[in-house]
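Some structures are shown below for you to check.
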Structure I
Amino acid sequence: MVPAEQALVWLIFMVATTIFACKIRVIDKYGTIAAIPIGFVILYFGSVPWFVALLAFFVTASLFTKYKYKQKQKMGLSEGNEGARGWKSVIANGAPAALVAVLYYSSHNNPIFTLSFTGSLSFALSDTVATEVGLLSKSKPRSILTGEKISPGQSGGITVCGETAALIGSLLMGIICVLLFSEGSLLQTRVILSAAITAGLVATNIDSILGATIQAKYRCINCGKYLEKRTMHCNLLTVQESGISLIDNNVVNLLAATIGAIIAAGFMIIY
């Protein structure tokens, strides 16, 4: 059990870190409220390396979100709020990792949960990088289900550019986790890297499948543009075209992050 004094220091550090992240527009004020308990849980029940991995994810993901932000904004495809993550996004990407940290602590540091943590973060970074880079693709995305060309930004679309970016994102997260968790073991390095790449790529594409099938999609009745939420467009309220109204992109991300954690845990058989 971590001494109370150390836990208090960590909590103060978490508050300071998230406030700083809010100041530089990485997360908004509501995202800050969600990030503090998630970060503290990972720091307390995981360890400092676990928190460093989480921090590396958020920093890298934010850099890609803000990459050519103005260009994506002109295309009408940028994240809202200047790219700052809201509470739903923070929970979708961080809650599975926090749960795994609790399970890791409860199991007396079973390494299967280290792999699960790696897989969850690998998906989160892979999906973010694939989305942000894929939006800039010169070729139109194709539906992951039918292969037909669809509008940029529409759920369930994939591009060669995006898939390549997903590989790079999962590889990058794998390298970070190898440096933090492998303890110099060649076997651990291979297992962690393999788990990260596989979980990141597979879960990212499962995310696209879920986005194409069960995620709610809305359409502007004036211009026909598809959007991921019910909102005003062309001065008219968008109408739901397909999917389940309660399932938005954040719910899909939460499901895919959980799947990524499970996939990575399967690599425990290699030990």
Structure II
Amino acid sequence: MQEMNRIEKRFAALKAVNRKALIPFITAGDPSLDASVPVMHALVAAGADVIELGVPFSDPMADGPTIQRSSERALARGVGTTQVFEMVRSFRENDATTPVVLMGYLNPVAIRGVERYALDAAKAGVDGVLLVDLPPEEASLIRTVFNAQGLALIALAAPTTSEPRLARLAREAQGYLYYVSFAGVTGANTIDTDSVQERVAALRAQAVAPVVVGFGVKDAVTAAALAPCADGVVVGSALVEAIAGAADADAASRRAAAFLSPLRAALDAA
């Protein structure tokens, strides 16, 4: 990719003012179809720097119960890739600058076809895609196709990732490198912050892109503990749970903002 896309511009702007990225995750279509775009805007107003939008999938193997259930609810409402792209397109009508990253699995990309998926995503206003089940050894073709449309292919690294693979991920990183804070599914109860800080520091020393930490970031305390070692934090399950069951888009937006604001304040203070 030649030109800086929204993700690179955002992280460059954050670095210039020594600020950490706050990246909330929500599942597209949950708590309702009508709520997703208003919630995205509410998150930006509450201090989000990047939005991760989960693409509902029938077998989300990396996700814990909270996100699994949100994905099931969204699928029951008929939310698929086309609807996700429509949400991003609608979001772009009033926000041309906040990066949007789709987080999901390889199967929907393969079903649509990599070239068509990349073209449709770019046209909708997507900036990056994170495919949880795409190994780096098999990512070259998809990365090339995505990059041709200006999309970053964002990779995951974990505590169990081998050193040679870590080095490869660091070398090939685009947008940002997502470090999974523990070996397991999303929404764990505890994080060994000392271990994470050590691992992330080593990864940042190698990576050609910013490194953010996710899985298990539940509140302001966790976010603040991880802020010094990373370029940003991702919060998913706790936010998804906070907005679940909201009666309407306004209620969901209020819950989302109320949840995220303390994390923004904690990151800025840290």
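A few remarks follow.
- Among I, II, structure where mean count of other Cβ atoms within 10 Å over residues 114-121 as derived comes to 18.2: II
- Given 2.2 for distance in nm of label points 7 Å out along Cα→Cβ at positions 74 and 162, calculated: source structure among I, II: I
- Among I, II, structure where relative contact order in percent (Cα under 8 Å, 6 or more apart) as derived comes to 19: I
- Computing P(r) over Cα pairs in 5 Å bins from 0, in percent, for residues 26-129 alone across structures I, II gives 3, 13, 22, 23, 17, 10, 6, 3, 2, 0, 0 for structure I.
- Test item: mean count of other Cβ atoms within 10 Å over residues 50-57 calculated as 21.8, pick one of I, II: I
- Read-out log10 I(q)/I(0) by the Debye sum over Cα atoms at q = 0.14, 0.15, 0.18, 0.24 Å⁻¹, for residues 178-249 alone, computed value -0.44, -0.49, -0.66, -1.04, structure in I, II: II
- helix-only ellipticity at 222 nm (-39500 (n - 2.57) for each DSSP H run of 4 or more, over all residues; to 500) derived as -21500 - corresponding label from I, II: I
- When distance in nm of label points 7 Å out along Cα→Cβ at positions 66 and 154 is worked out for each of I, II, structure I gives the greatest result.
- Read-out log10 I(q)/I(0) by the Debye sum over Cα atoms at q = 0.07, 0.14, 0.16 Å⁻¹, computed value -0.25, -0.96, -1.22, structure in I, II: I
All of the numbers you see were taken from the coordinates with simple rules; none came from a lab. Keep in mind the model is a prediction, meaning the values are calculated, not measured. Cβ atoms are built from the backbone, for glycine too; each structure is taken alone.
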